[in-house]
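Derivation of every value follows stated rules applied to the coordinates shown; laboratory data play no part. Quantities reported herein were computed from a predicted structural model and do not represent experimental measurements. Cβ atoms are built from the backbone, for glycine too; each structure is taken alone.
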Structure I
Amino acid sequence: MLALLGAWTGTAQASPATDAIASVRAQRAESNAAIAAHDATRLRGLLDAHYHAILGSTGSVDSGVDAAVRGYADEEFKDPTFVTYRRIPISIQVASSGRRVAERGRFEGIWKKPDGTLRRTGVYLAMWVPYDGGWRLKSEAFVPLD
């Protein structure tokens, strides 16, 4: 009854899982914006110190926030043809403990080449962990499909 009353009066409180999902969606939007802006410093603030990425084209692993940020700064962001990577979440699930969030979705990479636009697309899985009242990326795995 109290929940119905709260919904009716417009004062219903979001659950911790709903808050986590909204926060991760906002962090993902910030990640996409940082990559589009080619801003490695901004991107650093979204990654856990022990971040790991399994890179789609090679299967190699970037371990640690420094390696990941350096990879963006020294490779993608210095490539004059690189435009952006965009991650589009399909599913975001909160662990029953509330200490992990799984994000699954599609990704797109875009490059403007002299002979036209190159797009690389595929799927990804990301793990987010709590950090200082918000969430940070702990790991991501990318599988290019097209």
Structure II
Amino acid sequence: MLTVGSPAPAFSLLDDGGATVTLSGLKGKQVVVYFYPRDDTPGCTKQACGVRDAWDAFAAAGAVVLGVSPDGEASHAKFKAKFSLPFTLLSDPDHAVAEAYGAWGEKSMYGKKYMGIVRSTVVIDAAGKVKAVFPKVQPAAHVRLVLDALEAK
């Protein structure tokens, strides 16, 4: 897991439009990287729509929001359009970035264990350092946690 004050791991991923997004290209801005399991599922939709509904507060904080899941660009584009999401979704098909950010781990459903995305969020400051880490975040609590971290000095 990442620690507050450490440099955020670099990444280069394709977005919902097929363009490459790098963390280094966002230097000078606060960045919210949130990891979610799958597009258009109940919890992931609730989380994404929570960010959408609070978009004015994220914009006021000058934050760049990036949702990351293993889904491909086409799935992201459909999810983004269906729910009018105003932020970028990134595709991490081999889950390398999720692993680097501590968002890939063992999960359990109906007694079966498997590896997958652990819903979590990292706030990165303008200098590229980890400002806050929220492991195993609940979709309903996500927005308030992140906005509080963005507003903290």
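Cα extents along the principal axes in Å was computed and gave 42, 32, 29; which structure, I, II, did it come from?
Structure II accounts for this read-out.
When mean count of other Cβ atoms within 10 Å over residues 107-114 is computed for each of I, II, the one that comes out at 14.0 is I.
One of I, II was used to compute relative contact order in percent (Cα under 8 Å, 6 or more apart), and the result was 23. Which label is that?
Corresponding structure: I.
Among candidates I, II, the computation of distance in nm of label points 7 Å out along Cα→Cβ at positions 59 and 99 that gave 3.8 used structure II.
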